[in-house]
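Since every read-out is calculated from the coordinates, none of them should be taken as a lab result. Just so it is clear, the model here is predicted, and its values are computed rather than measured. Cβ atoms are built from the backbone, for glycine too; each structure is taken alone.
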Structure P
Amino acid sequence: MSGVSIDVFSHGELNTILDADEHVIWTGRPEYGRRFFQPIGAERTRLISMIFGALAMWSTLPFIPDNASFGRFDAIWVYSAASLAFLCTAMWSAHERQTVLCTLLYFVTNKRSIVCRRGRNWHAGTRLYVVSNAHSATYPYEIFATRPHPSLRVGTLLDQQELNPFGFGLSHSGQPVHWGALTVPVAFEQVPNAAELLAMINSNLGYD
């Protein structure tokens, strides 16, 4: 976690983010998940579970006797409420994931890995939150097998609220369940060329 820095800018010009002797080697964005109907990872698993759960629930309706204490009319109300809860949960998860991924921009420079996240502060002002980690031979870079594209961890935060106090930070519903349980990974999410990016970072470890 040492080496990770957070900077906040009111304007996002590249020359204000980079050092004078720093140049960009690669830039990118999440390749998948930035659209509302593009569920990823754990979000997709939960969505499939809710769909099958709703289908299984409604399939029991014909087998409920009309004269039972809990009849079909009662079941319709309960099943409708549960289905509506599933729908609201799915829509909120999609909104959360889209909000985060649409505001991310990634950079690899000759000195560090950078994740930019545009969001609002406590005063509702739009700011550019820049999290960067200097290339390090001791940092445990890791490629996560997220779906449909892998993600490359380039840094670690103790608290996502350090990054974006009014919003979702870097976490969203499409990330693995264990993601951010103790610390918050700073990652290039949903990048098909994660292995190439890791090799690119390793090739610049000797920069002085």
Structure Q
Amino acid sequence: GRGGCQGGIASITESACIGVVGVILAAFYRKELNFTIIKESLKHTINTVGMIIWVGIGATMIIGIYNLMGGDRFISGLFASLNAPPIYTIIIMMIILLILGMFLDWIGVAMLTMPIFVPIITALGYDPIWFGVLFCVNMQVSFLSPPFGPAAFYLKSVAPEGVELTDIFKSVWPFISLQILVLILLLAFPEITSLFL
């Protein structure tokens, strides 16, 4: 699945389908495939997809109202009136994404900000792929950062007894610092993103 996606043989959706078929065949071969597993898998899938759909609907409504009220023109004008180098605009966007990422899921952040930020990025002459990489690294920070870092909560669920969530949040700061350092390097040297394309 992943190799096919990276090799350009299959799309993301097709690779996901191949992965699902592989898991079903493996469960069938090991004689672990039963109605209970199928039911639980469908339940988890519906819960996840349902959440994403509602986030998408909410974000679409907010962006629609935002555009009807002229918000896109207001934000573009606001950034244009800064009279500062374009990189300052990118830094402000990164700070906004970092703050939003502390409280919202990355899908919600993407749906809320990308329709606003991408036109500004292209108008400033920056590469949207570079900005996409910046966004992904930024969201990696949000997976760890308090108060809602999902990775920290996952670690708590598998950590030995006695390990508190506060201990995990205290321990992730070196990793957050490294990711912010990567973000700064990508901001300073945009050509890094093209090395692996």
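Values computed for the structure shown
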{"quantity": "Answer label among P, Q for the case where Rg and Dmax of the Cα atoms in Å, for residues 50-89 alone, calculated from the coordinates, equals 14.3, 43", "calculated": "Q"}
{"quantity": "Origin of the value -25000, where helix-only ellipticity at 222 nm (-39500 (n - 2.57) for each DSSP H run of 4 or more, over all residues; to 500) was derived from one of P, Q", "calculated": "Q"}
{"quantity": "Percent of Cα pairs over 22 Å apart - structure with the largest value, from P, Q", "calculated": "Q"}
{"quantity": "Among P, Q, which structure scores highest (criterion: relative contact order in percent (Cα under 8 Å, 6 or more apart))", "calculated": "P"}
{"quantity": "Origin of the derived value 4.9 (distance in nm of label points 7 Å out along Cα→Cβ at positions 58 and 114; candidates P, Q)", "calculated": "P"}
